[in-house]
1. Suppose you compute FRET efficiency 1/(1 + (r/R0)^6) of positions 22 and 262 (r between Cβ atoms, R0 = 25 Å, to 0.05) for every structure in 1, 2: which one lands on 0.80?
2. When distance in nm of label points 7 Å out along Cα→Cβ at positions 94 and 214 is calculated for each of the structures 1, 2, which structure yields the highest value?
3. From 1, 2, which structure was mean count of other Cβ atoms within 10 Å over residues 166-173 = 15.0 calculated on?
4. Here Cα Rg over 2.2 N^0.38 Å has been calculated and equals 1.13, so which of 1, 2 was it run on?
5. Work out the source of 0.6 here, i.e. which of 1, 2 gives that when distance in nm of label points 7 Å out along Cα→Cβ at positions 206 and 230 is computed.
6. Hey, relative contact order in percent (Cα under 8 Å, 6 or more apart) derived from one of 1, 2 reads 17; which structure?
7. Work out which structure the value -25000 belongs to, where helix-only ellipticity at 222 nm (-39500 (n - 2.57) for each DSSP H run of 4 or more, over all residues; to 500) was derived from one of 1, 2.
Structure 1
């Protein structure tokens, strides 16, 4: 494993820890505010920006993003994102401690699966890990456009079907994934610095939707679902549209299994309530 990859892993771990703790602070602050609405963006923004507790959480999230961007400049999107997927374990643990409750069986399983996936990822790094490829700009634009379309559909149809919290968490996670992919593209320099536009739009819409979701549901439900998609979609995009290589042989198989494990762990943690017996 190269020095740059090792540094990227440390930066990604610090980033995801800081970001997930920030989500909890933002949730508690947003839940205590008057009703926020996308139909009144300026009024809603004023409410958020005038709340010191929310501002502190947002500042922590911003610091986490800067660490994330630095990690992406040193390693592949898939690698950094898989490290970030383990951060939902931090979200679950801190959320449980703050609320004074224990993690359920499903959540505990999610934590274990995520940790196992991260360990498998660490072992797979023996097979090498570079910054990844660049991919086709056309394919990337199609991916980002399709992601935006799915997010809009989720907002239109998901709210009456699954509730406001779930719809906001899923759509917000998709928009965050657009921001994450755009961040990697912007760090490549040249004409791809233009992806700063989709970076800003993705993160702005993702942040706004999370705040709306926080007022309708718990932090682990909303941020958990968002984190699941924020990590799973960029990991897939890294291989599908950015042409990021996977090691050959046993290390390659282990790398794929590690990606699957961290995504599965995030999925388990994103559904905070254990299923009832026989359910």
Structure 2
């Protein structure tokens, strides 16, 4: 059975999955892949990890803080003169990598360190992106992540002029990026109009480049659309919401640009730091 699972793999893939090798750090195709979908075993196509469990650990290999139930088996590994926990596919027993605990990088405090050559990514067509800027992205992410039908949220930067901006550069106003939250939602369960209602009702869209005590272009109110349909719905939603306000809405509605994922310590910041409620 194992021969059938592995016979279609190339030499490099077999070295990992069969011979328990390790690819060079920062060399894998999935190290920086944060698209929405599922990661499956490259040998047998067993579903292993949902993309919403992936995070940037900085180790140079794809990292996940949870597996799909029943997808992974664990084995004691005493190689390299130390005790580790090897993780393998539960269907074909192909080697994936190792799992570590106690590093305190995510709320779940777990890191599945996986070789890109052990897995394959499959996008889910029903998962759709929506991007909003409404002030401090810590608070905005906290709000959107609690909505039923939201599959994943990530904070980052969009709409500026600098490649790969850092948080410090954005805060100094050097890049013209907005702090944004990229929401991935299940279109079978949640409508884009509902996300827009949450957007309008949880910040002040009439204040230019500011939200509460936070001021600067990075805090501007903005909607980045990902399709012509989203654009039309957003424009109509803005007109409808304007009818309920005495002040002019300054919210921009623009075509999406490159999303630069923020540094890992910003992701899910409020939950990681037990801050409770954080208003805009």
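Any read-out appearing in this document is the output of simple, stated calculations on the displayed coordinates, not a laboratory observation. Not measured: the values here are computed from a predicted model. Cβ atoms are built from the backbone, for glycine too; each structure is taken alone.
1. Numbers: 1: 0.80; 2: 0.30.
Of the structures listed, the value fits 1.
2. Details: 1: 1.2; 2: 4.2.
Ranking 1, 2 on distance in nm of label points 7 Å out along Cα→Cβ at positions 94 and 214, first place is 2.
3. Numbers: 1: 27.5; 2: 15.0.
Answer by label: 2.
4. On the way: 1: 0.96; 2: 1.13.
That value comes from structure 2.
5. Details: 1: 0.6; 2: 2.8.
Of the options listed, only 1 reproduces it.
6. Values: 1: 29; 2: 17.
Going label by label, the one that fits is 2.
7. Working: 1: -25000; 2: -5000.
Computing helix-only ellipticity at 222 nm (-39500 (n - 2.57) for each DSSP H run of 4 or more, over all residues; to 500) on every structure in 1, 2 gives -25000 only for 1.
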